[in-house]
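Right after this note come the structures.
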Structure P
Amino acid sequence: MQNLNDLNYNNISKEFLRDLPNWKNAPVPICMGGDYRALTWCCKPGYSLTFGYKCLRDQKLKEIGLTLEEFIKIKEEFSKKLNWFSEYTCFGSFSYCCMRKNGCANRDLGLLKRYSNKNIDEILSIYFKLKRKLANIILNAAKNQNLVRNLIED
């Protein structure tokens, strides 16, 4: 079993990483085996999910020492700062959107409306860069820094 205190990009299996625009070695979603950075992809707590039985969000938040309320506050403040609220997304904000690189009809429509002066490639580059930033904000807020410090990017 891997020592979680030693978790960093070099010892995460490549099957759990993806290269995205503006985010090399991005984590796959938590429900698919992603590391703590993948909390950036997680849905808003309080909603029933189609694949809820696979959801590890609450467990991973508990491990790093964040409450559901703190998690929501971080994502909502991030959304407010970036004007990332959207009527098109599942949970009302891009902060809760997933990593689907090859498209999500709701997310992509909302992003096209939000960044109307850019093409979809530019928009996804912005989106993944900001989701990477959100991942770092979440990890920096964690109380159990020994689990996440090697995953925080400068």
Structure Q
Amino acid sequence: MSGGTVAVDSVELRIAFEFVSSAAPSENNAYISLDTGKIYWTSDVADIHDEDQPEDLETSDRYIAVPHKNDLDLGRRLVMDFVEEAMPDATNTVVGFFRRKGAYGRFKDLLQTRGMLQRWYDFEDRATEDALRAWCEDSDIQPVGGR
């Protein structure tokens, strides 16, 4: 990015990332102003109206879209990384989950059964923090405050 680094509240960035990732790609969006660090939210599925939202969010090069978890390989690939590390005996079972809808629900049920749900949440949280930090570095964004 040209124009130097912009500071963004790290807690607000994480919330924006979770919002973007809570729906299918492109349904929920968040954009960071490269001039101010302010985050603007939009949604095709939720009723969100920000009165001071710029009209050129999606077209101006002065805003950068907050990535979806799939953009940072935090979807199925992360699940498989966890399975390989923590419970390799379940690899075929989990691969089978992803052949049908409801894979994450079945995966979490398996984790609950094995007493590994919290371990998964910790693994996912660390991976998300690392991926967001790397994305920020690549995008000339400086997270401030928070964790």
Structure R
Amino acid sequence: MEIISNSPAETEALGERWGREAQRGLVIALSGDLGAGKTQLVRGMARGIGYQGRVHSPTFALVNIYEGGRLPLFHLDLYRLDSAEAVHRAGMDEYLQPDGVAVIEWAERLLNGSEPRNTQYAARNIRSVTIDVLDDTRRRITYEDSGV
């Protein structure tokens, strides 16, 4: 699927829709350059799940957990981790089979274009999302759902 977002508000609205539809165990693997709108999408997802607090990128903490909605939302940022092995050493495995919804920014650092080493993760409900910058406000958001 492909969607053109014409503004940050449209990107948030898409995330909000996905948050309202999200089911326990969903993993959203986000890829896109710095400033592409990954965190914007997560803000909308948090709102769609029912979380009312502030949402920000967990670049330095690696993971932010947002509770208080109908499902917990685990927001991971793997920017500072340079490989799938570094992700595993940092203890991020538990978020790959979330008791809620996990959104992983810079997911390509985990997947590295190959199968995840945890075969149970491979069978999960995964939405792979790429956000491409078209211009100052427009983004191309492509996504594909896989798993059970």
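So if we calculate Cα Rg over 2.2 N^0.38 Å, for residues 85-132 alone for every structure here (P, Q, R), which label has the highest result?
Numbers: P: 0.99; Q: 1.19; R: 1.11.
Evaluating Cα Rg over 2.2 N^0.38 Å, for residues 85-132 alone on every structure, the highest lands on Q.
Given that Rg and Dmax of the Cα atoms in Å, for residues 21-76 alone, derived from a single structure, equals 11.8, 36, which label among P, Q, R identifies that structure? If you can, show how the numbers build up before the last one.
Numbers: P: 11.4, 31; Q: 11.8, 36; R: 10.9, 30.
Considering all the candidates, the number was obtained from Q.
Only the coordinates and a few stated rules stand behind these numbers; no lab work does. Being a predicted model, the structure only gives us computed values, none of them experimental.
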